[in-house]
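Pasting the structures in now, so scroll down.
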Structure 1
Amino acid sequence: MSFKFLEHTSDIGVQVIANSYENAFEESVEALIYLVFGKKIDADNSQNLASDEMRISGEDYHSLIVNYLNEILFLIDAEKIVPLQLKIIQFNSKFIHSRFKRFHFNLDELPINLYVKAVTFHQLRIVEEKEKVLIEYFVDV
């Protein structure tokens, strides 16, 4: 894991450091899934899972990551789908196109560890440094 959780008085933060924007966004998704379920999710038969795609847009990197992660929350909360093996296949500062495997779950077998309402703009940071991208985001619980 290349992410860590940040302490905050009323929210939970996540810090991701990666070597590119694409990897930082993918790691941000992994961190969010870990936060929601309290563990890394690996489907035993992931090769048998249906593939799906997601296209998300935003005005800039900040709105893009918030929109992207909130769409992941929607999949988990409303459709009971965990996106596994997520890979970004097209990316720029205003658009993400990603592919993933649809892992359907039920709450009896895979309970929610932490109900996350939304990823917010509050204290959101995206910093590009020498060959590294840092993303810090906070979730509303």
Structure 2
Amino acid sequence: MTDTQLDIAASPRRIFTVEEANHLLSQIEGIFREMDTRAARVRELSDLVTDFESYWGKAIEDSTNADNEKYVRLKEELATGLQAVNDCAIRLSALGCELKDPNRGLVDFYAYVGGELVYLCWQRGEKEIGYWHTLEAGFPGRRPLYR
């Protein structure tokens, strides 16, 4: 675990107003765009690594194998790509939101609604925070936010 991850894990969760959460959406959207690009490359690299492993089996790990050097480079690039995707998730967490589903672009923000600690819920494509749900309900329990 890196120092950044430790700092995030140790820090208390931020409680947002709807306005504060809305103010972060363009920044969150930018991180998601970066995450999309990096995740697409990770999928490509993963497929290439799998192809080498399927074709060669354990023999791909032998340094005398003709494709070993390329395989090793692909695995290194894959590890770097996975770390970059993880770094995007850490940046989202550092903003105070919780990444719930990177593929759907779903994040939650702690907030109070009617005196109850809940999640404000946002999904990519929504112009602003328009929903909330209890901490236990998750996305299926989303309710419209009446401001």
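Things to note:
- Comparing distance in nm of label points 7 Å out along Cα→Cβ at positions 26 and 50 across structures 1, 2, the highest value is found for 2.
- Set 1, 2, criterion distance in nm of label points 7 Å out along Cα→Cβ at positions 58 and 98: the highest-scoring structure is 2.
- Structure (1, 2) behind the derived value 1.4 of distance in nm of label points 7 Å out along Cα→Cβ at positions 18 and 122: 2
- Between structures 1, 2, the calculation of relative contact order in percent (Cα under 8 Å, 6 or more apart) yields its largest number for 1.
- Among 1, 2, structure where Rg and Dmax of the Cα atoms in Å as derived comes to 19.9, 67: 2
- Comparing distance in nm of label points 7 Å out along Cα→Cβ at positions 106 and 130 across structures 1, 2, the highest value is found for 1.
- A value of -8500 for helix-only ellipticity at 222 nm (-39500 (n - 2.57) for each DSSP H run of 4 or more, over all residues; to 500), calculated from one of 1, 2, originates in structure 1.
Values quoted throughout were computed directly from the atomic coordinates according to the rules given, and no laboratory measurement underlies them. Predicted model, so just to flag it, every value in this text is computed and none were measured. Cβ atoms are built from the backbone, for glycine too; each structure is taken alone.
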